[in-house]
1. If distance in nm of label points 7 Å out along Cα→Cβ at positions 46 and 254 computes to 2.7, which of I, II did it come from?
2. Any idea which of I, II comes out highest on FRET efficiency 1/(1 + (r/R0)^6) of positions 30 and 126 (r between Cβ atoms, R0 = 41 Å, to 0.05)?
3. Work out which structure the value -17000 belongs to, where helix-only ellipticity at 222 nm (-39500 (n - 2.57) for each DSSP H run of 4 or more, over all residues; to 500) was derived from one of I, II.
4. Computing semi-axes √(5λ) of the Cα gyration tensor in Å gives 50, 27, 18 for which of I, II?
Structure I
Amino acid sequence: MTFVDEVKNAVTVRSALLVLGVLALQLLFIASYVGALHSPRPSGVKVAVVAPGPSAAQLTSALKRLPGRPLDPRTLPDENTARRQIMNRDIDAALVVRPRSVNDTLLIATGQGTNETRILADIFEGLEAQQQRSLALEDIAPASARDAGSLTSFYLVIGWCVGGYLCAAALAVGAGTRPPDLGRSVIRLAVLAVYAIVGGLLGAVIAGPVLGALPGSVAGLWGLGALTVFAVGALTLALQALFGVVGIGLAVLIVVIAGNPSSGGGYPWPLLPDFWRAIGPALPPGAATWVARSIAYFRGNAVTAPLLVLSLWAVAGTAVTLVRSALRRDRPAVPPATGTPSGTGTGTGPGTGTGTGTDGAPSAGPPPA
């Protein structure tokens with residue numbers, strides 16, 4: 001056998017296509033993460049100004065004219081309103097002007113991500129210096145001392161997502177990549193649901209009580225984890241039911257390559273390029289990261305929309321998996337050819353043989369000579 005023949009036997013056409021698919025995923029992974037995270041720049045960050053009289057409108061107008069339009073400012077009537085809107089996650093920061101002093105206050109919330117608050121502090125400190133005023137920072141939703149960079153929520157969600165698609169992939173390929181029938185799909189979804197409940201609980205316990213990295217309700221994080229794991233797993237099962245083993249790669253494309261860098265975990269959405277900022281809230285990692293931070297630092301506010309996103313992925317994945325399985329039709333089995341016509345004998349040794357008659361009954365061969 002020649003070397004070329006050896007290569008053909010070792011690497012089939014199907015294997016070569018799968019390798020090319022893996023290369024494409026690798027390059028997309030690099031392009032996605034580097035493209036989203038290599039140069040964070042604020043754009044349209046929602047901030048508020050609390051100031052007396054006409055100075056509020058003047059400051060708001062000045063903030064709107066900043067080069068590159070990093071901020072989306074609005075005026076608020078008082079400091080309490082600003083604090084409430086930050087906790088409701090309607091705005092990200094608020095400048096409170098003290099007219100009887102040269103010291104103003106910037107209300108921030110590092111629980112939503114320290115990278116964003118650091119950039120906001122730099123912008124406002126520069127503006128205050130131009131006005132010969134000083135700026136004090138007040139963190140009204142501080143990240144936990146053990147939650148460096150407010151990244152624990154993101155890492156927790158990544159773990160849940162990885163568990164979801166790996167569990168689904170293991171269930172899908174454990175008995176081969178052939179599309180399952182309806183009964184098997186129901187069983188796989190039930191196993192996935194149990195796995196999601198267990199995985200959600202253990203993840204919440206590790207991040208919360210065990211490591212003390214993430215405050216907030218353990219029960220709330222448990223429910224979020226279970227929903228996230230099941231949503232990602234159901235998506236993976238649905239894609240596998242539609243496209244076979246390639247569907248697992250498509251799940252990685254959606255959840256890991258597109259979902260993780262656009263999730264707002266490393267850099268919050270106002271710091272991401274437009275494309276990733278647009279898709280992030282609609283994908284499981286982004287929706288789950290937002291909810292995890294809300295549970296941990298913002299009293300569980302502003303979670304309805306992202307929970308609906310996760311629920312939609314879970315329901316759609318389940319529905320596609322079941323419908324595709326229900327519509328599956330097996331090809332009728334074709335009996336193997338016997339190689340001999342009906343009614344003829346096949347010898348098993350010299351002078352002996354057995355055969356099948358036209359009525360399907362066995363017939364004896366000729367007697368020995």
Structure II
Amino acid sequence: MRTKHKYITYRQDKETYIVSMTINSKKTYVTCHSLEEAIQKRDSLVELHKLDKNIIGGLSSHRVDKVVPILEEAFTEYVEKEIRPRVALSTYSKYNLTKNNYCKHLGNIKIDRITHESWQSLFSSRQEKYHLARSYIIDDVRRFKAMYNYYINLGIVKDNPLDKPIKLHNTPKIKRRAFTEEEKEIFLLTAKEYDHKFFTIFSLYFSTGARRSELLALQWQDIDTFNKCIRIRRSIGRGTVNGKFTELIGNTKTVGSVRDIPISGDMLNMLLSLRKEAYKQTDFVFTNTHHIKYDHMSLNSIQRAFRIIADKAGLDKCLSIHCIRHYVASKLITNGVDLSTVQSIGGWKSPSVLLSVYAHSNEDAKRKALEKTLF
């Protein structure tokens with residue numbers, strides 16, 4: 001389909017713009033993802049080869065005539081072009097979550113019309129409503145600020161409304177605690193009564209401390225029966241593909257998250273038993289019995305199962321599925337395992353990160369230490 005811009009056509013089936021020109025007696029085609037990009041490519045070719053005096057004379061007007069996108073379109077394009085090609089799937093998922101959280105409020109407004117005051121109001125209200133930490137909101141501010149800089153570099157907008165500081169208050173950080181031994185036993189006993197497959201995956205979780213996204217991504221080739229270990233090589237994240245929100249198999253959260261974790265003989269036998277019981281054969285160790293969307297067990301499935309089992313067990317509502325990971329770290333640390341080894345087992349970025357996050361999580365260990373030395 002022709003556009004009003006010379007040498008540029010639009011392919012609706014591919015949702016792309018095509019720059020087609022004859023250069024040195026040869027037909028040249030360039031595919032672009034936006035009209036702005038197509039105009040820039042067209043103008044560059046015209047200037048380089050001095051092909052069309054009429055266009056050369058009007059280049060400046062074409063460059064000024066930029067279409068300013070609405071926030072949802074702008075953030076989507078920025079993430080797909082600048083972020084997705086260079087980050088892990090887990091980071092990409094965070095950007096998609098950020099888009100969903102904010103674009104439901106400002107998504108239909110052109111980005112050059114959203115003022116600093118509007119952003120300030122939205123960030124503040126979100127922090128207040130959900131009792132979010134200042135650092136959490138600052139991460140969102142940083143993402144949108146980078147988006148504006150991207151469009152400033154393209155010449156589509158002139159100013160960045162987020163250059164001015166966003167004022168946020170400091171909120172007390174809610175510290176998660178680890179499962180106690182008693183809570184762990186009650187939870188696993190209830191899980192065993194609830195469903196054998198979920199009992200197996202939660203037992204593996206309590207045995208390794210691996211992220212649930214890593215456990216759900218386990219394939220049979222990752223089970224080393226000879227050395228009795230599981231190999232963490234990939235992770236499950238969430239993202240948008242062709243406009244649909246879905247779960248995707250990608251790289252682990254960090255390079256250091258690629259690791260082998262030893263397991264007991266009993267744990268190995270529990271895993272192998274799943275293969276015999278599977279209602280259909282797939283590459284994945286954990287599958288949903290009646291789920292046809294994915295070959296693997298979904299993140300939502302294990303989250304729902306955790307909540308059901310925890311409620312049936314009558315456990316503290318403050319305990320989340322992530323507290324299992326806290327349990328493993330705290331158990332290892334309080335039993336004298338050095339931080340470097342704990343970091344290697346759990347795949348944390350560094351020992352310092354591990355210590356800062358989990359030093360507070362085992363209240364039971366604190367009490368025992370005080371009772372032993374001071375009480």
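Where a number appears in this text, it was derived from the coordinates with a stated rule and is not lab data. Bear in mind that the values here come from a model prediction, so they are computed numbers and not experimental data. Cβ atoms are built from the backbone, for glycine too; each structure is taken alone.
1. I
2. Greatest value across I, II: structure I.
3. I
4. II
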